[in-house]
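Structures follow.
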Structure I
Amino acid sequence: MHELGIAQNILKISAQELRQRNITQAVEKVVLRVGRLKAILPDSLTFHFDVLKKELPQFQAAVLDIRQIPVRVLCTGCALRFTVEEMSFFCEHCGAPLSVESGEEFSIDSIEVAD
């Protein structure tokens, strides 16, 4: 249920950014980059965003576009880089420890407004 708090923060940060830039047009889309290791449920986050946006006139028509970033790892032994679906701590090829290169991201990539 942490998606509720995340949706609140996305809207709060986005609204602050628009105010700082004196942008008053309606928001059409908020684009997020979310690493899979963040364990965020996109459907739940979208649901909460859609409920909360109704309280903010500038966001009422906004769509939340969640772009999931895969988990990419680097083997510290054989230097092999690969994407994993389920987190593993050791290389399936040589058994050495893995280092995470991507999959932990979480950022608002862009806020698109109407012309």
Structure II
Amino acid sequence: MISILDEIQLPAGELLSMLQRLEKDYLPQAEERGLSLVAQWVSPPVVVPGKPNTLWLQWQVADVMSYYGIRAGQTEEVSIFWEEVDAIASERRRHVMVAADTVLPTKLENLSEAKS
């Protein structure tokens, strides 16, 4: 299982709007491409006028090949969504991870062996 953690720093007052955009414009296509939203967090847990909130989105895909499949299957609508996020967010980072005890392939051609 591959976990993807998006870290999006938003200006004060933009959190609700971002969550609505995510629900309407991104989630349906994400699910069709095999990307499952597991959890959402916000920090700090209150809106403080003039202070940013960080939105954390945890996603999962089945394996390495699925991860590259979602990247290859990215549509124009998905690209536009992330461009709009970047226009609002002061910072955005994506972390792609596996469990620390996962045996990782050393070469791309070994990916099918690692899935077994």
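Quick notes
- Top of I, II by relative contact order in percent (Cα under 8 Å, 6 or more apart), largest first: II
- Comparison of I, II - label where Rg/Rh (Cα atoms, Kirkwood Rh) is highest: I
- With FRET efficiency 1/(1 + (r/R0)^6) of positions 20 and 84 (r between Cβ atoms, R0 = 41 Å, to 0.05) derived as 1.00, matching label from I, II: II
Computed from the coordinates by the stated procedures, all read-outs in this text should not be read as laboratory data. Only a predicted model underlies this, so the values are computations on that prediction, with no experimental measurement involved. Cβ atoms are built from the backbone, for glycine too; each structure is taken alone.
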